[in-house]
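Just below sit the structures, each encoded as structure tokens.
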Structure P
Amino acid sequence: MALNRDELNEWQRLKSEAAALQRQKKTVDDRVKQLEERFEVELSSSGKQSIKRHGFLLAWKPGYASVSWAKEYLDLAGPEKVQELKDNAAANARPSLVISVPE
């Protein structure tokens, strides 16, 4: 099947649109990150696990700690050592911000 000019033009147009959307996405993502950092500061400075602001609930979600290579390490060091590593990872896991939107 031969390539036709309309398909090639469509491809070119879509590539240009996709590039523009990627730039837009980065701008939006950067702004979301800025806002979330501000919300984290507000929550941290409150000294609480969660706060409510204008109907929005801001809360800390415990960090998820995992050791991806635990199964391989288990064979070498045994279950006690693996559990110790997981416990250390959990102790150092950073909580993340969760925002609940009012209904």
Structure Q
Amino acid sequence: MKKRTIIAWVIIVGLCIAIVSYLAPKNILPKSTKRLPELSAVLQMDEGDVNSVLPGYYRDQLIEGWGEPDATAPNEDRWYLGDACLVVSTNNKGLVVVCGVFSK
């Protein structure tokens, strides 16, 4: 009887983990820095593409991949490359929420 109870609990826990991982929003787990595109590639994207790629990364991940921003304000960082400027807005936890690409 004890063996059946243990097997039943293992199955229940496994199903719960599977359901949560399937239903959980994608932004609960941070994106991998390995998949972060180069800054030069981001600055050539349309703003819509940038906003589909960067949200979900953390500010620290962007700094790790691209270096320190050229300008910083509370919840906002700016990277410049040539005539282009990438503005990244983060929430209070440092998670990227919205971005913009501008010309100088």
Structure R
Amino acid sequence: MKPPIPLEPGRVVISKAGRDAGRPMIVLSLEGEQYALVADGRHRTVEKPKRKKNKHLAAKPACVHSIQVKLTNHVVLMNAELRAALEEAGYGRPNAPPEEGTTIGKE
């Protein structure tokens, strides 16, 4: 059995509970042993991150090094950087509208 992936600033996580369930986010900071502040740059911005319990987050192997460096050096982080980092990590645009020409629910 593999050891669990640690939660750390810059780590990509998926929300497991709440309205944002299934949405990829990036950990901005940890609050104690039970909570993390997360944001995705779109629905949850850097200015108003979501405080979530760690048990409601699924850590992914992707850790965005550029975001991690900025967070540890206390450099101002932009929402566009979070969105770009999630896309580069392979988690795409959260709740992206369907591409043109596709139909939803009609076959």
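To which of P, Q, R does the computed value 116 (volume of the Cα convex hull per residue in Å³) belong? The read-out was computed on structure Q. A value of -4500 was derived for helix-only ellipticity at 222 nm (-39500 (n - 2.57) for each DSSP H run of 4 or more, over all residues; to 500); which structure in P, Q, R was it taken from? Source structure: R.
Each reported figure results from applying straightforward, stated rules to the coordinates on display, with no laboratory input. Predicted model only: the values in this text are computed from it and were never measured.
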